[in-house]
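Given below, in the form of structure tokens, are the structures.
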Structure P
Amino acid sequence: MELIDSHAHLDAGQFASDLPQVLERARQKGVIYIVTVGTDLISSFRAIELANRHHFVYASVGIHPHDADKVGEADLKKLKDLARQPKVVAIGETGLDYYRNYSPRPAQQQLFRDLIHMAKDVGLPLIIHQRHAQDELTAIMDEERGWKMGGVMHCFSGSEKYASRCLEKGFYLSFAGNITFPKATLLRRIIKEIPMERILIETDSPYLAPLPYRGGRNEPSYVEIVAQQIAELKGLSMEQCGKMVTANLKRIFKLS
């Protein structure tokens with residue numbers, strides 16, 4: 001069995017007391033790659049530290065749209081320096097969040113443009129966060145030609161039309177534990193319709209735990225539950241599903 005967790009936050013405080021055990025449980029479930037994702041300068045630095053300590057962990061560096069109004073030129077320069085580290089495989093997470101609106105929308109848009117430019121400069125794909133901002137995010141990606149960098153729509157939660165648009169532009173869709181929730185009928189329908197060659201799985205841990213752990217701490221070993229759901233929807237064995245999502249991760253992030 002091969003599995004991957006394409007999006008986790010291993011530096012989160014929820015893992016401070018037992019991260020070695022968390023990682024061991026993931027390995028026991030067959031998880032051979034984890035991408036730990038930065039959401040600000042500090043977490044991006046910690047993501048690289050973790051990747052350097054564990055051979056199966058890789059890092060992404062970025063600044064979450066929630067913090068867009070706190071970012072200056074010096075922060076972007078430091079982030080770009082981090083992006084050049086050997087085990088960094090993507091820029092993100094970045095994007096737009098019009099659901100929480102913790103930062104003003106103009107600030108989110110500018111930061112998103114800045115990180116698209118950064119991805120171009122360092123030659124890395126994007127990991128994109130999008131909530132209630134499909135049209136605006138698509139427009140910015142079109143204007144900045146961000147699609148050409150490739151990347152992942154993390155924890156996909158858009159419409160069928162938006163899914164088709166992302167696939168047409170060469171992006172991958174990553175699905176998390178929320179696909180197990182009773183009301184996630186649209187997401188399950190989208191999974192049935194799109195090709196396995198463009199699907200990734202993730203936990204977004206420590207957040208968004210799948211059933212039956214919903215409401216508790218999520219961890220990378222629970223990605224098995226996401227894989228099981230996708231395998232059932234696609235009529236595949238777990239082994240087939242795991243092999244395909246692993247190949248997809250290696251392709252988009254250029255892992256050996």
Structure Q
Amino acid sequence: MARSRFMAPARSQVQVEVFGHPIFARLVDDAGPHPLLCGPEWPTIAALDAQLGVGAGVRFVAQDAALLGDGLHYESRIHTQGQVATRERNWHDLFNALIWHACAPIKRALNARQVEEIARQGPRQRSRAQCALTHFDEAGAVVWARDPALLAAWDAHDWGAFFGQRAAFAEGALRVHVFGHALLEHALIPERLPTAKGLALVGGDPCGWIARVAAAIAAKKVLLDPQELRPLPLAGIPGWAAGQDAPGFHQGECFRPLRPGRRYPAPLMPA
């Protein structure tokens with residue numbers, strides 16, 4: 001059965017309490033959620049650019065007929081003009097802009113790799129690397145582990161054991177950083193937490209994950225093929241969803257077993 005296309009709720013239907021979920025952690029500070037997320041009225045593209053563009057090192061511009069008339073590929077326009085085509089009144093593109101602001105080094109590394117692939121493949125063909133880059137851009141998450149042993153259950157899709165390491169999650173020995181803006185859009189309906197496409201990091205400064213991931217992408221150590229990415233059902237992260245102690249919770253549809261023969265690359269280690 002084909003899955004129905006996700007439809008984000010209207011802005012007026014999203015209560016500010018939604019942004020208290022841990023998935024939105026990078027968009028929340030001591031004062032609360034980012035102001036662009038709150039209030040009944042959508043921010044204009046000009047306001048979005050004024051608040052986020054300088055910090056991100058790009059400009060957010062309206063995706064209208066005049067802009068699209070330049071004939072540039074979306075990624076090429078970012079690379080050559082510094083312009084991110086952005087739709088008005090659109091959750092997906094608002095979250096994209098916020099992630100540009102919060103994680104600009106990763107966004108720039110993804111863009112540079114995409115442009116390189118476009119130059120090699122042409123604008124109408126997509127390489128395996130482009131698919132991996134896009135999957136991570138839209139649905140990526142990074143799992144940092146203090147010790148590689150904490151990732152063994154994830155490697156095996158032993159979901160009960162992996163997410164059962166509650167002390168490790170609570171103490172910060174296992175940390176999940178959501179990057180993909182499509183994941184944030186889906187999380188506007190908290191009971192429909194999606195499955196992320198994960199990269200694994202081990203050791204080093206747990207707060208330095210953005211620089212490490214950006215450097216690995218730029219050096220082509222990761223995201224050469226979509227099969228590198230590990231599925232990460234966000235509903236299983238301790239405290240992220242209701243009913244996690246119910247019998248059979250980790251046998252639900254999103255907690256799929258490892259396919260025969262599937263193996264994941266080693267996690268990124270400190271340089």
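Coordinate-derived values only; no laboratory data. As the structure is a prediction and not an experimental result, all values here were calculated from the model. Cβ atoms are built from the backbone, for glycine too; each structure is taken alone.
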Check: For which of the structures P, Q does the calculation of FRET efficiency 1/(1 + (r/R0)^6) of positions 25 and 65 (r between Cβ atoms, R0 = 35 Å, to 0.05) return 0.40?
Finding: Q
Checklist line | distance in nm of label points 7 Å out along Cα→Cβ at positions 209 and 225 derived as 2.5 - corresponding label from P, Q | finding: Q
Checklist line | Entry that produces -13000 once helix-only ellipticity at 222 nm (-39500 (n - 2.57) for each DSSP H run of 4 or more, over all residues; to 500) is calculated, selected from P, Q | finding: P
Checklist line | Rg and Dmax of the Cα atoms in Å derived as 16.7, 49 - corresponding label from P, Q | finding: P
Checklist line | Label whose coordinates, when log10 I(q)/I(0) by the Debye sum over Cα atoms at q = 0.11, 0.14, 0.16, 0.19 Å⁻¹, for residues 113-184 alone is calculated, return -0.27, -0.43, -0.55, -0.75 (choices P, Q) | finding: P
Item checked: Ranking P, Q by FRET efficiency 1/(1 + (r/R0)^6) of positions 17 and 145 (r between Cβ atoms, R0 = 30 Å, to 0.05), the structure that comes out highest -> Q
